[in-house]
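Engineer: There are structures below to look over.
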Structure P
Amino acid sequence: MASASELAARLARDAEAVCRHYLSAGRRYGNYWIVGDTCNNKGRSLYVHLAGPRVGRWTDAATGQYGDLLDLVRESCGLIDFRDVASEARQFLRLPKTEGASAYQATSATGRTNRPASARARRLFAMGQPLSGTLADSYLRQRAILRGSEHASLRFHPSCYYRDLLTGDIARYPALIAAVTSPSGAITGVHRTWLDPNGDGKAKVEDPRRALGSLLGNAVRFNVPADAPVSVMAAGEGLETMLSLSHVMPGMPMVAALTANHLAAFRAPTSVLRFYIAADADAAGRHGIERLSQAARSIGILPLVLAPELGDFNEDLRRLGPDRLTANLRRQLIPEDAAAFLPAA
């Protein structure tokens, strides 16, 4: 069996044929193949290099996803296991390049159809286990987050597929899986945090966190009722940041947008009157906060920024403790919200 890197290189030698086969809704523009996304929707946000030193590499500017053509095969066909990805790639490489769409339809008849990213995300989340007592629960507890298992949006996967995008190496690691949901509660994506099997934090890989599916306008939600409006909400970038706030304010509805750009694009429900935004210290985080604050004000929502004492709220929780974090938040919340969501002083 060819290795992942060998398969990716062989696909790259026929990059345009791969694109015509799996991304038939796109078209060539100069040295690029342009299409909407890996699900073969029309659009212009995903581009594949067809020539030059980066031939076969692709990026989706809307979602931040990127990879080589083996990743493209995996995403477009809705595959999770590497053996299925490799089988699909080898099958394509044996096809005459003139068969085009009809050849793809034949392979689709075997069950490997273009599955939307949201469907792949729902499948992966459904494969997860409840968090309580798992390695993922232990990982959060190491970060002083003791209530992670209370959140239905978090699950544990004992052996989640991971591929190094630089070397092509394949491995499996346990992972914390977080469901990304729409305002209606539908799962549109997942966020994976791969973990060290020995319980030593995150897995020792280049990028131990990745998202799958649609993040734009969606988020990981905590304490957000699906069937009732909320008047107060907190939003932030990182998963651990918002779980740290939820640890000391378990009743406040919260969302984690996962990246600074997606935080900037998040829109609070129209029922929200006060919208707390958890600050991160870096420049990207500040930019996301500014854009989100402007958007909130434009629809009549009051944005209020919550600032940590250290680098982020998880660092505050771990190093300063929950009592000091609570005291810091009490100084920043509207008194009505401090009384409603923080423990009595």
Structure Q
Amino acid sequence: MSSFPQRIFSGVQPTGNLHLGNYLGAIKRFVALQADFPCIYCVVDMHAITIPQDPKELRRQIREVTAAFLAVGIDPVKNIVFNQSQVHEHAELAWVLNCVARIGWLNRMTQFKEKAGKDRENASVGLYVYPNLMAADILVYRATHVPVGEDQKQHLELTRDVAQKFNNDFAESIAACGFGEAFFPLTEPLIAGPATRVMSLRDGSKKMSKSDASDYSRINLTDDADTIAQKFRKAKTDPEPLPGEAAGLEGRPEAENLVAIYAALVDGTVEDVLRDHGGAQFSAFKGALVDVAVSKLGPIAGEMRRLMADPGHIDAVLADGSRRASAIAHETMNAVKDIVGFVRS
């Protein structure tokens, strides 16, 4: 992979309210990565329609995710910020990869099993093959790294498998077209930092989710200070005080979750938090957590509301990003067509 210039790609689905888990697990890290890498950040709206969407609401949510990108500090000039459906090469490459990936690989995807549930026969074909579209999202930019949470590692492994099989299947053609031994990189995951997997405030064994029926299970990025305070104060805990060391959090998922959230918000470690708050009752610790959360998230929510009031500006950012993304994707897709054996003018 050393022969490939470093490039980061990541995408966020515009489905439901963005929440604290999206921020700490992904979007917050995007800001840090832009200092060291060329980054492409995508609103993956084509993934969103694998399940039914209200068209008007989908448009609003595409703009909301874009607003969140900008509000947290992603620079749309230094980076590329766009929505997937404006770059048709994502779909084109996905079809080629559909013909490279094996059914057995997709059958092992745990997220399809979870999302389709027991009624798999009625799930959309898109939901089944969307890991191949995810692979196309990454590979159409020949991205070398993707920041992912633990729950996305399986999809990235599939991306690597598909890339490797394409490189193997078309090795002779790849060399003949002047691309050496491999056309696609074997994309590496970037997994780092505390609270990469933020859990529900109502059940520490479940991931914080947009789809949870209870709004008290999550902190939405658009929540105001009073709502943030109320949700954290009502968060499920246990009767014991905070331990002084991380080992004392074992078997206490709700306590572990709140401590990890605090640590991620202050860019610290769990050990740092317990050093300062060990022995405290949760009533006191939740107060400190509310103060930190409001100071960090309040400005983001305010900026998101300001940006959402000017959809024309958001659309202009997406249009510019899509134009720049298309230039890269078009070059990749032309090469893929040559490698596969298509005739193009």
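Here, each number is a calculation from the coordinates, and none is a lab measurement. All of these numbers come straight from a predicted model, not from anything done at the bench. Cβ atoms are built from the backbone, for glycine too; each structure is taken alone.
Engineer: Match the computed value 3.2 of distance in nm of label points 7 Å out along Cα→Cβ at positions 23 and 143 to one of the structures P, Q, and report its label. Write out the running numbers ahead of the final one.
Structural biologist: Working: P: 3.2; Q: 2.2.
Computing distance in nm of label points 7 Å out along Cα→Cβ at positions 23 and 143 on every structure in P, Q gives 3.2 only for P.
Engineer: For which of P, Q does Cα extents along the principal axes in Å, calculated from the coordinates, equal 73, 46, 37? Don't jump to the answer; show the numbers that get you there.
Structural biologist: Values: P: 73, 46, 37; Q: 69, 43, 43.
Considering all the candidates, the number was obtained from P.
Engineer: Now for a different question. Among P, Q, considering only Kirkwood radius over Cα pairs in Å, for residues 207-270 alone, which has the greatest calculated value? Each step should come with its number before you reach the end.
Structural biologist: Values: P: 12.2; Q: 13.1.
Largest value of Kirkwood radius over Cα pairs in Å, for residues 207-270 alone: Q.
Engineer: Of the structures labelled P, Q, one was used to calculate helix-only ellipticity at 222 nm (-39500 (n - 2.57) for each DSSP H run of 4 or more, over all residues; to 500), giving -16000. Name it.
Structural biologist: Numbers: P: -10000; Q: -16000.
Structure of origin is Q.
Engineer: By the measure relative contact order in percent (Cα under 8 Å, 6 or more apart), tell me the structure among P, Q with the highest figure.
Structural biologist: On the way: P: 10; Q: 23.
Biggest value here belongs to Q.
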